[in-house]
Structure 1
Amino acid sequence: MAAPEKITRIDSLFAELFKKRQWDKRLALHEVFRNWPQVVGSEIAERTEPQVIRGTVLWIAVSDSVWMQQLHLQKQALLEQINANVRGSEKISDIRFQIDAALGEEKMVAAPQKPAASPQPVDPEEQKSFERLTAAIGDGELRTRLLALWRKAHR
């Protein structure tokens, strides 16, 4: 009967596999996905989302072309910010942007408007005073429209 083989712990197998395939370096690069708002700031994070890392190039989805242009102008500073937050020796070498219009839509949806306040009654004395001011206008239709406008403004 053959002797049983040595039992290897699974965590040591994973550690060996990670080291052999250099996944530990790749995993360090992907920390940017977990910490995105802290890495780039809340304003940029609301309009962007890291999508994938191909090699050492980070692809970022951007909500619209205006933000894409702005981030392209800040690309070097953004790259430095990102790499400052990456542990390990391997760093992001470049950033590419692509538009994803679905980003930020929930933020751009208008908040429900407050119900209009019930109109307040117009003070009859103020209205009579306004009518005396407009009495000198010869055009009756113009006087009527001015009065309607005045009432609307004073509600």
Structure 2
Amino acid sequence: MKEYITKAETFLDLYFGKKAPQLPVNIKEAIVKFSPYIAILVLVLSLPAILALFSLGAVVNSYAFAVGVHYGFSYYLATGVLVISLIVDALAIPGLFARKLSGWNLMFYSALITALYSLLRLDIVSLIISGAISFYILFQVRSYYKN
């Protein structure tokens, strides 16, 4: 599995980090400086949504599988992907503050999880737009994170 992630990282770095137009240095520095705070803000703002999803899950559980397995499975898959992505983001925060590559890697894994979920749902527009934005920003600032 690690081999595939490394290949994906190399491929994405080529197109989003090297061949893509470079962001100005001051923009890159601002992204690196404020990204841990943005991650914390996203986590805090996501908590009510997660709680609402879990309480909604009690209602959805009763009816979704009666309507069709697809709807119930899609709901739980979406909720699971959201929770996993947010947990990975939360784990990345200390590394982002310390500008460690491990923090950057966790943000990359979170973006990969989200992109794979869009691919599974065949949501190509979301995959292209959100994936391109996420990977572009991530690979533009990658050099600021060290081991």
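Here mean projected area of the Cα convex hull in nm² was calculated and came to 9.7; which of the structures 1, 2 was it taken from? So the calculation was done on 2. When distance in nm of label points 7 Å out along Cα→Cβ at positions 18 and 74 is computed for each of 1, 2, the one that comes out at 4.0 is 2. Calculated for structures 1, 2, distance in nm of label points 7 Å out along Cα→Cβ at positions 82 and 130 is largest in 1. Which of 1, 2 yields 3.2 for distance in nm of label points 7 Å out along Cα→Cβ at positions 26 and 98, as computed? The read-out comes from structure 2.
Consider the structures 1, 2: one of them gives -14500 for helix-only ellipticity at 222 nm (-39500 (n - 2.57) for each DSSP H run of 4 or more, over all residues; to 500) as calculated from the coordinates. Say which. Answer by label: 1.
Suppose you compute relative contact order in percent (Cα under 8 Å, 6 or more apart) for every structure in 1, 2: which one lands on 20? Only one of 1, 2 returns 20 for relative contact order in percent (Cα under 8 Å, 6 or more apart), namely 1.
Bear in mind these aren't lab numbers, they're just calculated from the coordinates by the rules spelled out. Only a predicted model underlies this, so the values are computations on that prediction, with no experimental measurement involved. Cβ atoms are built from the backbone, for glycine too; each structure is taken alone.
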